Structure 1
Amino acid sequence: MAGKAEVTVITYRGIFQEVEEALGMYSEGYRDQSALVVLDKGEVKELGVEDGQPVILENGFGKVVVTAKLSEDPHPGVAFMPSSPWSAQLASGEVGEDGILDLKRFRAQVSKANEAVTTIEEIGERIRAA
């Protein structure tokens, strides 16, 4: 049964993402390493999403479509996402009550997508239009 789940997204920097970024932020490799979210395997099953499928992440600050990666380790209610232009679309940039910058941790809804992963060009257009 497809639906939505509320998750806390924790962002991180990955070595493979940094390698691809050095080769070019507009490359397919950079998108593959950056436009993704690692989700709890059990939660993803409830959403009707399989590994490698696109999902929508959205909250009051923005919306992006990224690729779902299924985690073998259980972490219900928590998702992991590389720090990137995609995660930045969902972050307020404010400091929370606990002193942690909202770029590192934020809430979002995740659901199955019927559209392609958001491109870096589209993110650039959003930034220019703001």
Structure 2
Amino acid sequence: MLLFGHRFMASERFYHIDDIASISHTPANALLYVVFDERNLDILRHMQCNRLHFGVEVANITELIYAENFGADYIVLSPSLAKEAQQIAESYLFDAKIIAQISEESEIEPMAYEGIDGVLFAEAVIRVSS
């Protein structure tokens, strides 16, 4: 299980961007992060076309499918959606990892029992503006 932002260990950071210009304000080869929204399709297309390393936050199964098709490395979602998303990802052999957003360490164990690929604490997300 992947742990992003856990206090015990160093991990890769997600650089939350709101526009393509923000990418230039991130480190080289940064793990970019965007919320799925129709207004962000230009960002998603840019990251896909340029083969950038990125995660997409989704709110439902349809967005999960879109994120995989855009080539996301990580698909970030709520713990309540994680089990269903993980099953779909395994059924369709997604390349993306399913990552549940959590706020408490006590949430790690239930996600592990569900076979979720990883968890993300807010501390691992850095907001970037252009």
Winner on mean projected area of the Cα convex hull in nm² once structures 1, 2 are ranked, highest first: 1
Computing relative contact order in percent (Cα under 8 Å, 6 or more apart) gives 36 for which of 1, 2? 1
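Taken together, the values in this text are just the output of simple stated rules run on the coordinates, not laboratory data. All figures in this text were calculated on a predicted structure; none of them were measured in a lab.
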